[in-house]
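Derivation of every value follows stated rules applied to the coordinates shown; laboratory data play no part. Fair warning: this is a prediction, and the values are worked out from it, not measured in the lab. Cβ atoms are built from the backbone, for glycine too; each structure is taken alone.
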Structure P
C-alpha cells in the first residue's frame, strides 16, 4: 500500500515514481502536478507547481498493472486543500484521474478525470479492476474503476475509450467567495450508480425519534448533487467514505459480474472563515500546531466526533502517557495517519498542549507554517439521528452485482445488520462497511466488511445469502483465498478500529467443503 500523503494545505505533490527493485535507483517520475511545457499544466493556475499551499493528487489506493501490455493504471487522489480550490483554478490534472502509464518509461498513454476541480474529497478509493468483457459479440480487455460517488467507469485498456457513454452534466457553480468551480462533471449513463446520489425530504429516516429536527436540518443544507462546500453546510451522498471504498471491487470472468460493496451514508460538508492571523497570535505554539493538524478530526475543543470515529482527546493525560501519544503522532494508528513531517519542537509542543503541560513561554515557541486558505473545514460529520443511526432511510450499506457485459445491475442486497433494529421488526438495513469481497469459481462471493462483525457467503449469481458466521470483532479487510493439498481456504484479518468497534488482532481461516 502506498504511503497515504496528506491532502491538507501544504501537502506534498503526489508524483508517481518507479524504482529499480534490484538497484533501488529511480527509473522515472510522472508529475501529477505538471510543470511548464508538460501536458496538463494549463489546467492549473500559473506556477501552481511552485505554490506550497497546493499539493496532493497522490496515489494512496494502489495501482494495477497489465503485464502483457506493460501498462500501469494509477488512480489518483484530490488536490490539496481538499475542500477549497480558489488558489488552484482550473480542472487540476492529474488529480482525480485514472492514469494509464507506460510501465517502462512513465510516459502517459491516456488518462481520464472523474472529477474536475475537486472540492469534495472525491479521491479514487481503490485500485481499478482489469477485466475482459463481451460487447456486441466482441471481447474487450477493459479497466473498470469504482468511485466514492457510486459510479463505475469502464474503459478500453489500450485507448481509454469509454465502453459506456459518459455525459458531462451541468452542476452548481455558486461556491464560496473566491471559488471557481467546473460547470460540468462526468457521469456515466451505464452502469447506473450502485449507491444513492440524491436525497429528498422523503428520505429522512421515518422512525428517527428526532425526525422533525432532522428534517429541519435537511432543509437548511445544500442538497443537490455536486452542490459545492458551503458555510451553511452541504449534505453529501454518498459521503466522504463513499460509495466505494478501499476494499475495491471483485470481478468474475465466468459471468462478467463486478461485485462492489458500498456505504450509503450522508455526511455534512461545511466551511467556516479561517481564523485571522491576529487571533492565532493569542494561541500557544502547541495549540497552533494542534489546530493546523488535528482539529478537523478531533475538534478545536478536543471533544472529538465519536459517531464518526474520531475519539475525544479531553482528559487524555489521564489515559495515556507521553511516549504513547508521541508514537501515535509519529506513526499513526487505525484511521489516523502518522505525522512524520512535524518538526521535533512541533511534536513536543502539541503533546504538551494535549497533556496540559505546556509552559507559558511556549506562546513564542516557534512559527507554525501558515497557508493562504481563507476557509477552514469544520470537520467530518455524519448525518445521524439522536441515537447514532443514519438520519436517512435504509439501506445504509449494500452489495451490488453489475453485469459489465451489459452495464445492468443483476442484483443488489443490503449488506450488514443492526440486530437490535431487526428485533423491532425493521427490515435488514445494511450498515457501513470497509474492505471488499472475493468471488470464487465455485459460485460463491465472500465478504466481511460490515460493522456487525459478520462474515457472509452469497450465491454469486443470485445474491442469495448462503452462510454467515459471527467473528470476534469486525473485519475491515478483503479476504484472501488459497489452496493447500487440494483444499481451498478463505482467510481474513479481524480487528479493525473503525466505527467504534471492538479492537482485535486475529487472522482467521475457514476451510471450504470438498466437492462431492
Structure Q
C-alpha cells in the first residue's frame, strides 16, 4: 500500500471543506478569498517556483508585510516541496545580510520599497531570484505567477523532510535557524485541532504577524485544518477587532493585545457572547490581565506554551483532560499540561528529574520537536540530553496536579552571592503593587556579589510610583538576597514584535551600574 503524502500542504488541504466556494478568508479591507482561491492561487505560485529550476531543498525567504498573498506564498513553497524562511519585517540590512548569508536562499521575496537594498544583499550572497510582493496585491511575484497554471501536483514529502526554517530571536549571540519538518508541524497542528476543539463553523480573528510560529502556524494551521473561516486583520487595531468580535468564535493574541482591548469601553460580555475560545501566548500573561478579562467578558483566557523549535508544548485545558483526572480549570499564571504526545520533565543541573514543586530546567520530547539548528551540528548536539530531550532553556516547575509554570529563562537567572534568584518571582510581587503596570528584573555585574538584580518598572497611566518604596515593600516580603539593588521607573519596556520583553537590552543599558 503506497504511503500517504506527508507534505504539510497536503495535510492542511485535507481539512478544506467540501464547499470550495465558501469564504476562507475575509480581510479588513473587504476582500474575500474562497477555499478554491487558496488552492488555485497557491498552485500558480508553486508552478512559478518550479519553473525556476531550483535545486532540491531550496530555501524561499520572505520578508514582506502581512497579507493573504504572503500566506499563499508560504503554502506554495510547501506544496512545491521547498523550504520556507519567514523573516521579521523589522529586520534591517545587517540582519538580512546575516540571514541570507546563513540560509543561502535560492529565492528572496521582499517589499517593493526594500527591493534596491535587499536585492543587492541577495545577489551578492548568490541568490539568483529576487521578487517583490507589496500591499494591494502588487509586485513582480504575482505578475510572474499570473502566467502559470492553477493546477499543481503536490510534491511528495515524508515526515522528516524539511519544511520551514524559523530563526530564533537571537537575544544572546547570533540567531539560530530552527529546522522544522513537515511532520513536526503537521503533528502539532493535528493535536491542537483536537485539544482545542476546532470546528468547521469556527471563525478565527487573525490579528497576529505571520513571520512567527504563533501567527503562521498555530493560528493559520488551526483554521485551515478545521476548514474554518478567518477574519484577517493586516494590523491589530483594538476598536476594529472588537467591532468584528460578535462574528467570531476564536481569538489568538499576545498579552499586549488583551491589555489594549481591555482599555476599550466596547469590550463587554455582550460583545464576546459568541466567542468560544481566547488563547494567549508568546509572552507571560499577567494574572491581573487574566482576571480582568474574565470579569469583563465572562471568558477565561487559555494560556499555552511553545517555542520556535517545538511548536506548542503545553496548554491549559479547553475541556476536561482525562490524562489529568478530568481537570478542566484554566489556571492563571500557569501554562497548563503537556499536550498529548509531548513528554515534559523538570530536571536539575545533574539531570535528575525533580519532584513536584521543585524548580529546574524544562526539557521536552515529542513528534513536534525540531530536527536541529541549520548548519549548527555541534550546537544541536549541545541542546539535547543523552536520552533525546530538547533543552528548552526555560526554568519552571510542575505542581502536584500536573500544571506547568514557567519561572523564567535560564539565561535570565541571576546568581547573586551564590544564591539563585528567579526574576519572574520578584516581578510577580512588584506587579501587584499599587500603581504598577508591569516590571522587568535583570541581572547585572557586581564586584562583591557577582550579579545583582535591577528592577525596571512601568507605572500605570496617571499613577506616580516611588522606586525606593518598591524596594522597601519587597524587603518586607522576600529574602534579602532576592531584593534588587536598584529600581528605575520607565515609560515602557523594550519588546520584540511578539510582545516579549527584550531583557538583553535592559542588561546592556544597566551593565555598568556597579562596575
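Structures P, Q were shown, and mean count of other Cβ atoms within 10 Å over residues 94-101 at 26.1 was computed from P. Looking at structures P, Q, which one was FRET efficiency 1/(1 + (r/R0)^6) of positions 22 and 262 (r between Cβ atoms, R0 = 41 Å, to 0.05) calculated from, given that it came out as 0.50? This figure was derived from P. When distance in nm of label points 7 Å out along Cα→Cβ at positions 102 and 438 is calculated for each of structures P, Q, structure P gives the greatest result.
Source structure of the calculated read-out (helix-only ellipticity at 222 nm (-39500 (n - 2.57) for each DSSP H run of 4 or more, over all residues; to 500), -8000) within P, Q: Q. Can you say which of P, Q returns 22.9 when mean count of other Cβ atoms within 10 Å over residues 390-397 is computed? Attributed to the structure labelled P. Name the one structure among P, Q that mean count of other Cβ atoms within 10 Å over residues 38-45 of 21.8 was derived from. It must be structure Q, since only it matches. The greatest value of mean count of other Cβ atoms within 10 Å over residues 174-181 among structures P, Q is that of Q. Quick one: FRET efficiency 1/(1 + (r/R0)^6) of positions 14 and 486 (r between Cβ atoms, R0 = 41 Å, to 0.05) came out at 0.40 when computed from one of P, Q, so which one is it? Going label by label, the one that fits is P.
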